[in-house]
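Each in structure tokens, the structures are laid out below.
Values quoted throughout were computed directly from the atomic coordinates according to the rules given, and no laboratory measurement underlies them. Quick caveat: nothing in here was measured; it's all calculated off a predicted structure. Cβ atoms are built from the backbone, for glycine too; each structure is taken alone.
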Structure I
Amino acid sequence: MQTSNTTQNVFPKIAILGMGAITLSIARALFLNKVPYFVLTRDAKRKSELLANPLWYRYSSGPKEQISFEGIVSTLEETKDNFDYIILGAKSANLEDSIRKSIPLLSKGGRFVLIQNGLPEEIVSISANQILGGVVGWNTQKLPDGVYFQSNAGALILGGADETTPEPFWKQALEPYITVILSSNLKGFRWHKLGINSVINGLSASCQLTLGELFFKKSGRSAAIRVLTEVRNVMEKIGIKEEVVPGSVSVGKLGDGKGALPFLLRHIILFAIGIKYYRIRTSMVQDLDAGRKTEIDELNGQIVAKSKTLGIGTPVNDAIVKKIKSLEEEKEKPAILFLKELVRL
């Protein structure tokens, strides 16, 4: 395990299971702050890959950084340690299995840290006091050359699924490389991010567009406002108090309804996002590009599922879910005209 004479006895024992785009940014921050951590893998093959091929990371226009896991990586089967926190980087579909296999390594009173999109706290079978939710405010994607590219600074919002505020050591462990916000209103941040993701992932993937290609089109911006209006309606019905991720814009301000920004200003904001992230192909778009199954059920699908229990219509989100499932099954090709169809719903 990585050690540091200055921090070894200060921090809880932290492990990361599922090293990928988001968890790599977290691992880098821990390493730069000399915070000991351990990397767990599900099998020997992944362990060998990480040891033989250190990962490359780049933030914005900065230089490439090599991140090695020599001496700190082990399979779940090999590991004899117990950990106070296990950060789970698995996709939502594999989350329950990851918990089942790693829970023997969780210390008494320990917690899993769930950094998935959607509402992961609601799809796992462990108690709320065993969960810290992590809402990620940055975008990292794997480029064709294998480098993990983080395009914006963002923040990590941590909150207990039992509505408790996490321990303050997280700020010392991750800042200044990752801004940390500790909150007792995890649901407020989760639903905000769910709404935004339903646009930048779900809507963009429905036509397999970059964010620039999506938001430069009036129909794309109008469809985004329709998506967010439906999310806002569900949030208001549930009684969610929205918390805005730093650098983002309130779902309540972008969706139609009381307190919304002027219509033209909303279009200007979305257009500006398109300029800033013009070339970004978000994770769901990349999944479709590669022929992989997406997490649409955990994003727009969650909104549709919740709306049905509340008796609220969400036709735009429902259409996006159906379209992406059709694209997954290669029953049809992506078409920009779909945006105009959404606006007419």
Structure II
Amino acid sequence: MVRLCDGILDFFAPHDRKAVFPESIRNILVIRLDQIGDVVCALPVFPILKRRFPSARVTALVSGEGKAVLEHNPFVDRIVVFGSNWFSRSGSVDLEELFRLTADLRETRFELGFDLRGDLRTIAFMTASRVRYRIGYGIAGGAALLHRMPDYDMSRHQVELNRNLVTDEPIDKRNLKPEIYLTLEETKEAWKRLDSFGVDRGSDLIAIHPEAGYPSKEWGDEKFIQLIEKLIRDAELKILVFGLNHARRVAEHFASSDRVVNLVSLLSLRQMIAVLHCCRLFVGNDSGPSHLAHALGLACVVIASGTNEYERWGIWREPVTIRKHEVPCSPCHLPVCNVAGHPCMSEISVDDVLATIQSVAPC
């Protein structure tokens, strides 16, 4: 199907593909419309582009969640939000918003555009927005609409694949760490918010995030409850529980404890980022917040399932410690495990994770 689409597109747009790289770059468009972790993995792209094209204005087209990740980034000149896009959790596209955005982007007259996803819909949207020179992977269709398409090396991490789209120059992997930027005011507000929960400034804080995008990626509420019980028994620290849905069950188990703070569904994404920044350690499933915590400089212990290739899609390199139990069915790419007992997660014990925490950030 991908080849058929590209064949049809190639027939109708043969001349457009012959465009040469623009001599003058004034406006650059970077598109990353999907989830939090994907946007975090795209963050190193922006300083690279600014170094390569110091006079150009860089625009990021992202989802609402992506905007929260990119706010106050000194390497992004403009953030454009496409909330009801084809990757949104609602699953529906707001056509009025789509047409309005297309017209808006056309007016900017982008000389250069990057699709970091490799998606036909995004590449077609970039084409409709009249981006003059388009670069991407086109692995899910749309190659015929691109002017440059580097090889997609499936052994590479997403951070490296993004880097390879925007530059051919070798870059030390240590300089590819994603970074999120907060203002001093945001940090002050975060501590003020924590103070309202009885958390003193400078407290030793551990962030716990028991949720993930799919059930197949979740370690389980009971195990997180047991882990927290052991953590607060052995150390003078406070636990902050983050999440949107069933994390509430984990937090409410400790309703009578002054050592566990229930922040479930109480924070915007940007507020959560600021509060995470106040913590020393993050412990949780493979999820968007784990990427955020790493980009903020926290030590991280990630409990990873066999759902996907964590080495490609997980947090970028150190200082991350991963607890993972290898199983023959990995990677399954299933939202719900179809193997009795969910062995890739059930075989990771509470004591395994506790020992990992002690080795990474002793309590």
Output 13 (percent of Cα pairs over 39 Å apart, calculated) maps, among I, II, to structure I
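Out of I, II, which structure matches 0.50 when FRET efficiency 1/(1 + (r/R0)^6) of positions 62 and 198 (r between Cβ atoms, R0 = 30 Å, to 0.05) is calculated? Don't skip to the end; give the middle numbers.
Working: I: 0.50; II: 0.25.
Source structure: I.
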